[in-house]
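The numbers here are math on the coordinates, done by the rules we state, and not lab data. Please read all numbers here as calculations on a predicted model, not as lab measurements. Cβ atoms are built from the backbone, for glycine too; each structure is taken alone.
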Structure I
Amino acid sequence: MPELPEVETVRRGLEPVLVGARIERMTLGRDGLRFPFPSRFRERIEGQTVASLSRRAKYLVAELGSGEALIMHLGMTGRFIIEPPSGPAQEPGEFYDAITRHAAHDHVAFELGPRGRITYNDVRRFGFMDLAPLAGLAESRHFARMGIEPLGNALSGETLAKLFAGKLAPLKAALLDQSLIAGLGNIYVCEALFRAGLSPEAPAGSLATATGRPRPKAHELAQIIRDVLEEAILAGGSTLRDFAHTDGSLGYFQHRFQVYDREGQPCLKPGCTGHVARLVQSGRSTFHCAICQPKR
C-alpha cells in the first residue's frame, strides 16, 4: 500500500495542475471503487474550482469552492495520471519496474479544460473517493480517530514517550497504530527502527522512563522517522511494483532500502557481520538485523 511519502509525492505532482483549475466535467467508469461513490457525486464535483490540495496521513484532500472536500485514498494500486491537452502523459525518468496502463482500469477522469485531464487508474479498486463538508472535517469519520502527523514538530521524543508510556505492545506495532501516529507504514517503520538500532519486538513503553519521561532513544527515533520520510519524499517515494507516480513513472527510494525486502542479505551498517532477517508481526513482514537491533 502506498505510504505517506508516496501520497505526498502524488500530492506535489497533482498540485500545480489541479489547484486553481475548474473541473469542467467528470467521467465515472463505474458506480464506486472500494465503496460506492457518494450521492450525486458527479453533480457535486462538476463546475467546482479546486482551492487547495492537502494531505492528511495517507489521504489526499481537495478543497472545493462549494465548501466541500473531495477526500481521496489510493488503496493498494491507485494512481493519478496527468494528461496534458496535447501529447501523451508525461513519463520522465528511468523506471524501476514499469507499469502498463490499461484503460479498463481508468475509473475516474477530471476534465480541467486548458489544463488537460487527470485520470484515476486503479487495478485492484481498493482506493476510494468521498465528499465531506470542509467545516468540521477533522471530526469527520475519516479523520476523527487519526493520530498526529509524523512530519513537523508534532512528533518528538516527548510525544513518543507520552504515546507509548506503559505500553507492552511491540514497538513496531505501536508505530503503525494510526490512532497514535497517522501515516507511518511498514516500509518506513522498518527503515527507521534499523537506523535507530531498536528492535521491532521491544516493548513500545521502553522508550519512556518509569515516570513517563522520554529516553534518549525516543528523541533519536523521532528525528530518524522524520529524516526517513523526508528522504523518501525527495526521492519520490518507495514505489513498489503496483504503485506509480502521478506522471506514471516509478520512484527511486527503493534503491536505498537498508533492510526492507533484503532478507538474507548482508547488513549494510559498517562493521556489522550480520544479515537481514525477516519475522512476521501482526501478519506483516518485518525486516531487521538482530545484531544491530538487539532485544534489550
Structure II
Amino acid sequence: MSGAALLLPGQGSQYVGMGHDLAEAHDVVRALYERADDVIGESIGRVSWEGPEEELTATQNAQPAILIHSYAVWTLTRDTVEPIAVTAGHSLGELSAHLIAGTFSFEDAVRLVRRRGELMAAAGAERPGTMAAVLGLDETRIGEICDRVDSGIVVPANLNAPGQIVISGDVDAVARASALAEQSGARRVVPLNVSGAFHSPLMESAANGLEAVLGEIELSDPAVPVVANATGAPVRTATEALDTLVAQLTSPVRWIECVETMRTVEPSEWIELGPGAVLSGLIRRVDRSLRGASIGDVASVEARLGATDDDAE
C-alpha cells in the first residue's frame, strides 16, 4: 500500500455552524477565516457560522465556505496523514484538492472559488436550468434517455456511483428526461434545489470566465496527483490543472472513474476532510470494501490526533 487518499466534499455538504467549533478551539483556524474575509471583503465566517441557511446555500458563499472548512481541517490534521498518495474532490472539492496539493495559494484559492460561484450563479440566471438525481438506472440507459429529449439540453452531469446519476440542463428538458427515466424503471427521480444546470453545456459562460480568472493567478504543478472530475485521470502539471478545472464546469463529474483511479494506488486509508460524509458514502457504493474516515469537527479532529498519538506510543 501507498499513502492516504484524500477526499474533498463539494457544494451541498455545507451546513450552518460549519467550522465554528474549529475556530473557537484553534487560533490557526480563526486566522484562516480572517484571511479569507480579507480576500472576499466580507465575513465568510459569519455566513458559515450563523447563516441564515439561504445565504450560506447561495453558490458564491457555499463554495468558499466549504473550501475554507476543508482546508482548516487539513491544517489541523496534516501531520497525521503523511504521506499523501493521491487526492480528489467532488466538483468544488476538486479546487480544495488542488489547494492541499499546492497548485495555488490559500488566498488565490479563496478568490478563485468565490468568483467561480459568482460565475456559475450568473450563468444560471442568464439561462435557467436545473438538475435531478436518477436512482436505479445505469449511465448508458440515462444517456439514451437524455438523447431522446428533442427540445432543449439535458445531459448526465454527476456519475456519482452505480445507480446514482444526476442529470442537468434546461428546466423543461430535465423534466422530460425525468419522466422518461421513471417510465424506464428508475427507482426514484429526485429534483435538486440548485441555481443552475451545473456540469452541463449551459455553464459555458462560467467556464470562459473561470479560464480568465485562472489565467490571472500563479499555478504550480501539484505536489501530489489530483484526480480530475472531467477525465478521471491524475493531474500532475499546472497546465493540466487549468485545463481540467475549466472543462469541469461543462463536463460530467466522473466520480466513479475518480474512485477507480484512486483505488489503483492502493491507498493505506481514505480520509474525507470537511463538512459531511457524502464522499465516504459514495466510495462505498463504488466498492463495498472501501471505508472512508470523515473529519470535519472538533470531536473528529481530536479523535484523529489522539489516535495518531496512541500509535506513536
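Here relative contact order in percent (Cα under 8 Å, 6 or more apart) has been calculated and equals 20, so which of I, II was it run on?
Numbers: I: 20; II: 24.
This figure was derived from I.
Who wins on mean count of other Cβ atoms within 10 Å over residues 42-49 among I, II, i.e. which is largest? Kindly include the intermediate steps, with their values, before the conclusion.
Numbers: I: 15.5; II: 18.9.
Comparing I, II, the top value of mean count of other Cβ atoms within 10 Å over residues 42-49 belongs to II.
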- Task: Kindly point out which one of I, II the value 125 was derived from, the read-out being volume of the Cα convex hull per residue in Å³, for residues 58-145 alone.
- Result: I
- Query: Comparing structures I, II by FRET efficiency 1/(1 + (r/R0)^6) of positions 194 and 234 (r between Cβ atoms, R0 = 30 Å, to 0.05), which one has the largest value?
  - Reply: I
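Thinking of I, II, which structure, once distance in nm of label points 7 Å out along Cα→Cβ at positions 106 and 226 is computed, gives back 1.7?
Numbers: I: 4.2; II: 1.7.
Answer by label: II.
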- Item | When Cα Rg over 2.2 N^0.38 Å is computed for each of I, II, the largest belongs to | I
- Among I, II, structure where helix-only ellipticity at 222 nm (-39500 (n - 2.57) for each DSSP H run of 4 or more, over all residues; to 500) as derived comes to -6500: I
